[in-house]
Structure 1
Amino acid sequence: MLIQILAHTPVWVWLLLISLLGLGLWQRRQRHVRRGQLLALPLALLVLGLWSMAPGFAAQPLVAVVWLAALLAAAQLGRRWPTPAAARWLAAEQRLQLPGSWMPLAIILCIFSLRYATGVSLALHPEWRSTLSAQLPLALAFGTLSGIFLGRALGLRALTLQPADRGSAAATRHAH
């Protein structure tokens, strides 16, 4: 059965996996990124998770609530994730220096694997699309994984706010 599943998997799925592996492996090495780049991959994976959950949201609105709650709670945890000691804002370059990490690759693979297993399971058991006992754990898992990844990126993005930026932002808020 496994050989049948793998053989009938569309080519684009394997191309997506190769691309995601490349992105995850790239993040294992030290790199310099712009502010906007920090959110690109977490947002892309969040969309992938949403795409996976959309049928469940339509069939059971409670699934959307669970997904959103898991996303928000995990994002708060991700924001509080300890900042790597070597991470720092390079003001002259307007880039954030990040040490290599295996965590993004691990999260990427978890999201992809969960998405793949969900797709296969729903193809074999279409009735699970409207079953709370199948959809709620998926909502919790997709929301949590996406939230951790997004929260971590937001926590790292906070490093890009220099004290001068924070002061000018505060002054702007108080001026209005």
Structure 2
Amino acid sequence: MGRLIAIAALALASTAAWSAAPPAWSIDYAKSRISFVAEQAGAKFPGRFERFEADVHFDPNALADSFAVVRVATASVATEDGDRDTILRGDGWFESDKHGDARFEARAFEATANGFHAKGTLTIGAKTVPVVFDFRLDDAGLVGACDLDRLSLGLGLGDWADEKWIGRQVHVDVVVAKKR
């Protein structure tokens, strides 16, 4: 009986904590984007992910209760170069056939002079790394960016690991537009 009461109390406590989260944002995916700039053979090239889903519960007045989970369809990578896109979807890179989604999850937020830090983890395939995503709010939603180390994420190892061919840093820009 005591164990049953303890389980019920735990369930009620977790329900109360969950209900304290800010409401989910209604996202306008047509106006939202995840894009990046990487480098190949010394030349920068742009790219984007055409499909992603975001579960954002963020309120600047309730940072401790805010959270966000973003799933990016790795097969939706597009760099305006079909051969490069095929390579990025394949072995040693996103391996989209095995790992359909990359996942960013943030559960810690802090205010900064220019906006906010979202502290979380990014998982691509079997690798999970800590990521700090800097963003600011505007009338439409949020605008943010971060820099990622592709080698720490296990992207482009083997023949592709040499930084003279593929740059190590990838700059990511994110716009999440709220529906009006």
Structure 3
Amino acid sequence: MNGDVRVVYRKYDGSLHWHLRMRRLAEDEHGVWTGSPPATTMRKGDGPLVLLPQAQVMLFPRGRWWTAAFNDAPEKVEIYCDITTPADWPSAHEVTMIDLDLDVLRLRSGAVKLVDEDEFGEHQLRYGYQADVISEAQRSARWLQAALADGTEPFAGSYRSYLALVTGDGGRA
């Protein structure tokens, strides 16, 4: 099923975090893929619109504690993974999850970084993360660090065909 998908990240207390609209591209063994062309806008809560200058595809895997954004060049961050609760699809046109602060990214240079550990620690106290949420977030971050470094799919290159669908370079899903 194609069409627009409203992507909604919330914080642990339910407050609105990042949100945007993307086009549903496909579903495969990795999950549901969405995409947006250059100059798509997104918003953090009720804040001002933020322009995404490059094309981007996002992956929402089934039952996993992360989501992934794959950025077109020249963005320095090639892949940006948010540690989240598993994606929930209240309808075919909306996906939502809780952002748990930790992020794992891979730069175009190949360097892999874990970021926002300080925010993760602060929010454990502020929002009262449960012990199982903390352990799942940490386990997912460790797995992503290894997967982004060693080229485990979908991070090795399977995302490129989906990215080509929104950059106009052709591609196949």
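Where is mean projected area of the Cα convex hull in nm² largest, in which of 1, 2, 3?
On the way: 1: 12.6; 2: 13.1; 3: 9.6.
Across 1, 2, 3, mean projected area of the Cα convex hull in nm² peaks for 2.
Rank structures 1, 2, 3 by Rg/Rh (Cα atoms, Kirkwood Rh), for residues 41-88 alone and report only the one at the top, that is, the highest. Display every interim value, and only then the final one.
On the way: 1: 1.13; 2: 1.21; 3: 1.01.
When Rg/Rh (Cα atoms, Kirkwood Rh), for residues 41-88 alone is computed for each of 1, 2, 3, structure 2 gives the biggest number.
Among 1, 2, 3, considering only distance in nm of label points 7 Å out along Cα→Cβ at positions 121 and 153, which has the greatest calculated value?
Numbers: 1: 2.5; 2: 1.6; 3: 3.9.
That would be structure 3.
Which structure, out of 1, 2, 3, was helix-only ellipticity at 222 nm (-39500 (n - 2.57) for each DSSP H run of 4 or more, over all residues; to 500) derived from, given a value of -7500?
That value comes from structure 3.
Computing FRET efficiency 1/(1 + (r/R0)^6) of positions 33 and 129 (r between Cβ atoms, R0 = 25 Å, to 0.05) gives 0.30 for which of 1, 2, 3?
Label of the originating structure: 3.
Suppose relative contact order in percent (Cα under 8 Å, 6 or more apart) works out to 19; of 1, 2, 3, which structure was it derived from? Walk me through the numbers on the way to the answer.
Numbers: 1: 38; 2: 23; 3: 19.
Source structure for this number: 3.
Coordinate-derived values only; no laboratory data. The structure displayed is predicted, hence computed values, not measured ones. Cβ atoms are built from the backbone, for glycine too; each structure is taken alone.
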